[in-house]
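K.L.:
Once you scroll down, you'll see the structures, which are given as structure tokens.
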Structure P
Amino acid sequence: MAQPATIYRAGIQLSDIDRGLYETLQITVARHPSETEERLLARMLAYALYYEPELTFTKGVGAGDEPDLWLKGPDGRVKLWIEVGLPDAERLIKASRHSEQVILCAFGSALAVWEKQQLPKLAGISNLTLLSLDWVFLKRISERLQRSISWALTVTEGSLYLEIDGETLESSVKRVMGPAAGQRTGTP
């Protein structure tokens, strides 16, 4: 019998100083049995970094043709396609043809190898932004992960300050290619 998804509920006090965005986010996200805690956390951070009211989590790992998050326009077209992890370049190339903007929040112990193999294939994609999330930072957050999450997240000048239970963890978001975190193609 297959294991059910684990449900996490999160309250995030988001202060995105770079975008002048201050919101209280309430999200419910399911972690597929095959998904790591770090991947779940990367999806949640991607949601906060690119938050817009219409941004939604998809079925993720369980749906091969969908990204981890997306924002669709009123006509059903995908405006923003967000992936986390280390997908094949072909998946991102295909996504770039079907979406206005594609974001990859890359992370993992094999990130350097992935970049060496995949970045040359992605160099010509103008609507792709690739961010690198710090693997050690994600591991530190995963050590504190509970099913009921309360975060205060501040984003400023490419740095993340995440307060969990009175302790502040700090990390940078490295932009590898494309617009900086929180910015989209065609926006000021």
Structure Q
Amino acid sequence: MTLSDEIRRLGKAGVPTATIAKRLNIKYQHARKVLLDAGMKRLTREQTLPDGSPAPVPPPKPTLTPELLLDRGFNRLAAWTLNDAGVLLLPEGIPREAGVYAFCNDAEALYVGVATMGLRKRLYFYARPGITQTTSIRIKGLLETALKEGSAISVLIAFPDDGEWNGLRLSGAVGLEAGLIADYAIRWNMRGA
């Protein structure tokens, strides 16, 4: 894990910027810039309790593993690959239904997303992103780098049931994605829930 990865991990866990800088023995400005570049907010003020003592730092989120996802009902679809020219290839047999997906190496889920328009269409945009699709462009670059470095990146998928609350429809897929991002440290996800 790089220093910037550690700064982002601590920032996602809610650790104030000044505390991150002290813990990692770096300048405040360095930590702040990494967090700002990652789109994280609430970076300028140290959190304190009414008595002036520092607020407790929440424990870091656990790593989301492929085993946990598979145990909870996700299915392994396929793996991302590169062709001989280094072009990212779309996995085979992607369903058209809406669902949740995870890109995983052997040890952890690197990215979790929801495909409300359907999995096949959403994953296509990672392989061939449009110029305005900044998340797809970023994830494509991360996938290509990981594959070039020899990592195997598999795609796990799930189709959670929708529900209802007081007569209003709830999306199981959207809720599952939000819950995973809120509860686990997922390296490539930049948005907190």
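K.L.:
I have 35 for percent of Cα pairs over 24 Å apart, calculated from one of the structures P, Q. Which structure is it?
P.N.:
Values: P: 35; Q: 47.
It traces back to P.
K.L.:
One of P, Q was used to compute FRET efficiency 1/(1 + (r/R0)^6) of positions 15 and 87 (r between Cβ atoms, R0 = 30 Å, to 0.05), and the answer was 0.50. Which one was it? Working shown, then result.
P.N.:
On the way: P: 0.50; Q: 0.15.
Going through each structure in turn, the value belongs to P.
K.L.:
Supply the structure label, taken from P, Q, corresponding to mean count of other Cβ atoms within 10 Å over residues 71-78 with the calculated value 14.5.
P.N.:
Numbers: P: 11.5; Q: 14.5.
This value belongs to structure Q.
K.L.:
Taking distance in nm of label points 7 Å out along Cα→Cβ at positions 55 and 175 as the criterion, which structure among P, Q has the greatest value?
P.N.:
Details: P: 1.5; Q: 2.8.
Biggest value here belongs to Q.
K.L.:
When helix-only ellipticity at 222 nm (-39500 (n - 2.57) for each DSSP H run of 4 or more, over all residues; to 500) is computed for each of P, Q, which one produces -10500?
P.N.:
Computed on structure Q.
All of the numbers you see were taken from the coordinates with simple rules; none came from a lab. Owing to the predicted nature of the structure, the values given are computational and were not obtained by experimental measurement. Cβ atoms are built from the backbone, for glycine too; each structure is taken alone.
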